[in-house]
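Undergrad: Once you scroll down, you'll see the structures, which are given as structure tokens.
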Structure P
Amino acid sequence: MTAQTQPTSETLLARILTSLDDDKAEDVVQIDLRGKTEIGDFMVVASGRSTRQVSAMAEKLTDRLKQEFGRTSKVEGKDAGDWVLIDTGDVIVHIFRPEVRDFYQLEKMWLPSGGTVTAN
């Protein structure tokens with residue numbers, strides 16, 4: 001795929017899930033947001049074992065999306081490594097350290113609204 005070709009949200013989601021799997025992300029959950037909110041089509045929540053792994057996964061993911069799709073993502077929190085937010089436009093990715101993820105329980109916010117949660 002060339003940098004000029006804009007991927008569908010499903011293509012982007014698949015690449016994000018593959019990238020996280022390649023980098024040994026844990027407890028990866030995808031949430032279908034279509035028709036529920038305007039922030040994006042999908043949300044992905046994943047955990048890394050340490051601040052270093054969380055930051056590295058986020059950096060590799062944003063690099064891969066830029067190289068493969070020419071897509072620059074907005075990133076927050078990469079330097080701290082407790083919780084990194086990656087906004088690709090169509091897919092919002094949250095990568096947490098397990099303790100931080102347990103504290104915020106972000107994916108549970110989307111369950112009552114009827115969002116489909118799929119664990120990978």
Structure Q
Amino acid sequence: MRKPFEYAVIRLVPRVERGEQINVGVILYSQALGFLGARTHLDAERVRAFAPDVDLAAVGGALESWDRTCSGAGPAQQMTPGERFRWLVAPRSTMLQAGPVHMGLTADPAAELDRLLDVLVR
């Protein structure tokens with residue numbers, strides 16, 4: 001049976017003042033299915049063409065922190081999955097930002113997250 005979920009695209013914004021962005025991941029939350037996860041894909045060649053001076057190692061480390069937060073590692077362990085999702089998708093002026101939150105229905109949130117990564121990022 002399909003249940004509701006929310007998702008947002010994770011965007012790399014190398015120069016916040018310019019507002020230019022490239023999709024580098026997706027975060028998905030389903031309260032009904034008890035799922036919170038992020039999948040990322042950092043295409044180094046594409047990022048370098050877009051923003052040659054970006055520190056790819058730093059971006060990769062920051063993207064890993066999204067995964068750790070989703071899993072409840074570190075200080076995030078004190079938060080519910082819903083609180084972690086809301087914290088990650090809250091507006092911010094950093095190099096990694098979440099786009100608008102969208103909704104859908106799924107029976108398999110992990111497979112849906114992989115599908116969204118393929119469609120929206122890769």
Structure R
Amino acid sequence: MTIFSENGVSVTETAVSIPGQALRINDIRAVRIGADKRGIVLPVCISIVGLILFVIGFVRASGAFWVTGLMLAVVGWLGWWTQDTKHRMYVETASKGEIEALVSSDPRFLERVAAAIATARAAQ
């Protein structure tokens with residue numbers, strides 16, 4: 001009986017089928033969901049350099065400096081704002097230890113998979 005089937009991931013009472021791997025339910029000890037943090041160092045550095053060039057452009061009355069500075073400041077901000085946060089589901093198994101099972105940008109999808117795995121483990 002299939003408990004969950006979505007986006008190529010299916011959970012039955014005996015196994016979890018994830019693209020590229022299959023896990024037995026009775027081998028799973030725990031499920032953990034983690035999230036990668038957005039990288040902030042590079043976008044902030046780009047924005048700071050842009051703001052410095054922007055100020056230099058106004059002080060020297062140079063359009064080349066302030067246009068370049070404004071563009072770099074905007075690119076730095078957009079670089080941070082458009083980053084996708086990746087959510088990862090780790091499964092601890094008796095045979096393989098902790099493995100990364102799924103990566104998704106939708107944390108609710110991973111929560112549904114983890115809930116289906118918990119339901120299948122409770123059924124055994």
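Read-outs throughout are calculated quantities, based only on the coordinates presented, and are distinct from any laboratory measurement. If you're wondering where the values come from, they're calculated on a predicted model, not measured in any experiment. Cβ atoms are built from the backbone, for glycine too; each structure is taken alone.
Undergrad: Quick one: Cα extents along the principal axes in Å came out at 74, 25, 21 when computed from one of P, Q, R, so which one is it? Present the calculation step by step, with values, prior to reporting the outcome.
TA: On the way: P: 40, 34, 22; Q: 45, 31, 21; R: 74, 25, 21.
Considering all the candidates, the number was obtained from R.
Undergrad: Also, quick follow-up: Matching task: 7.0 is the computed value of distance in nm of label points 7 Å out along Cα→Cβ at positions 62 and 94. Pick the structure from P, Q, R.
TA: Values: P: 1.9; Q: 0.8; R: 7.0.
Only structure R yields this read-out.
Undergrad: Comparing distance in nm of label points 7 Å out along Cα→Cβ at positions 14 and 110 across P, Q, R, which is largest?
TA: Q
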